[in-house]
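Participant: In structure tokens below, several structures.
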Structure I
């Protein structure tokens, strides 16, 4: 069997009791650290807390998945991922492949930024549209597809969960200020008027920690602010319900 275990958002204690039981009962435990990280824990912390050796995988062996599936044919395998495993398309693909090959699977969910962002800001989860991810530009490579997602969501009055790129192997994590600057650059290049310096957005830093950072402000101001240690996430709001307006004003600090 292949069991997907969501680790939650912050540290080794965020895993559910059911997830912890699955990890400790597994014959083989794999983990991946490249799609996200636990800001309050290290791989070594997890090994010590779970009491099991963990084989850490980078992008290539995880996406290929051959070793994982081969082990799961005859053993109980646990695959650990930050947040909720099924929010990553790589894990969904692996689960589908396992099903096609007759390997039983199960999913033990964990807390996800997809729900934490709405909760920390007091926004209604069903008013979110398609999510998007801002990626680091590389030379002439500067994809502006996030602009399309935000533009289309805002046209429908929907909020956009905007994730930040990360390069775990390089210990490089995009900050919300970098993300705000990229959105403004996209507007300058596209010139469609979907965003601007005065467009209000929200920043979440270290979601799931005992003291997460939650801010609101215009993109121009967010682009100049230091929001501290990773991970960072942004939300670009659509049309706010009056209850949402009250919640954001009460729960998010204004950037000045």
Structure II
């Protein structure tokens, strides 16, 4: 068991602690929830434990198929052990279906399929509201080389190609998701942060019922139950759909 030594970083949903092993950190997932660039705040009971376990499932699945990640294992019910990385300040978003800000920007109806998938880059900067940027901005900001940026995009599309069929088998439709990457002590780029209902839009394949952070963001209710249902499906147990899943959701609001 690696002992925690000090807090390195605290964000909206997680705390990152140094351990007595130089290149290993412990990531603690909180129940805190934020949306709309921090304007909306709340607590989702049990969210931290669910997101830690969901992230573990995803990281293990991807690592088994050749994707290099920072994940080392679970540590308790809501903590992950991970390789220590320096996060590249880019959020890489892959969109398979129009929803949220993409639908709003392009005037598309939510639920419209996007083929091939769209890859977007956002500057990871809370003070600026994580603005959408392009390749020229990445070069001007010098946050990643052209080769690194291309690698991030290609890895994100590869992750999408793995997760879409995996989630489909679980009765889930992967609408879009956000990835973050970091450089380890040797300079290698690893998939980092988390993959969870906080960072992925997931809809029930049959009903379109939203099973992700949009339930909190749009005041749809049933947030904790939806997160728990995602975990139950990913861990392979037979389970019923969450209450109301057969009715679908109102297409209210966007984010």
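Participant: Taking 20 as the value of relative contact order in percent (Cα under 8 Å, 6 or more apart) derived from one of the structures shown (I, II), identify that structure.
Facilitator: Derived from the structure labelled I.
Participant: Upon calculation of Cα extents along the principal axes in Å from the atomic coordinates, which of the structures I, II produces 50, 43, 37?
Facilitator: Answer by label: II.
Participant: Also, I was wondering about something else. A value of -8500 was computed for helix-only ellipticity at 222 nm (-39500 (n - 2.57) for each DSSP H run of 4 or more, over all residues; to 500); which of I, II is the source structure?
Facilitator: Values: I: -10500; II: -8500.
Going label by label, the one that fits is II.
Participant: Here distance in nm of label points 7 Å out along Cα→Cβ at positions 6 and 54 has been calculated and equals 1.7, so which of I, II was it run on?
Facilitator: I
Participant: Same structure again: Hey, FRET efficiency 1/(1 + (r/R0)^6) of positions 78 and 102 (r between Cβ atoms, R0 = 30 Å, to 0.05) derived from one of I, II reads 0.45; which structure? List each step's numbers first, then the result.
Facilitator: Details: I: 0.95; II: 0.45.
Among I, II, the structure yielding 0.45 for FRET efficiency 1/(1 + (r/R0)^6) of positions 78 and 102 (r between Cβ atoms, R0 = 30 Å, to 0.05) is II.
Taken together, the values in this text are just the output of simple stated rules run on the coordinates, not laboratory data. What you are looking at is a predicted structure, and each value in this text was computed from that prediction instead of being measured. Cβ atoms are built from the backbone, for glycine too; each structure is taken alone.
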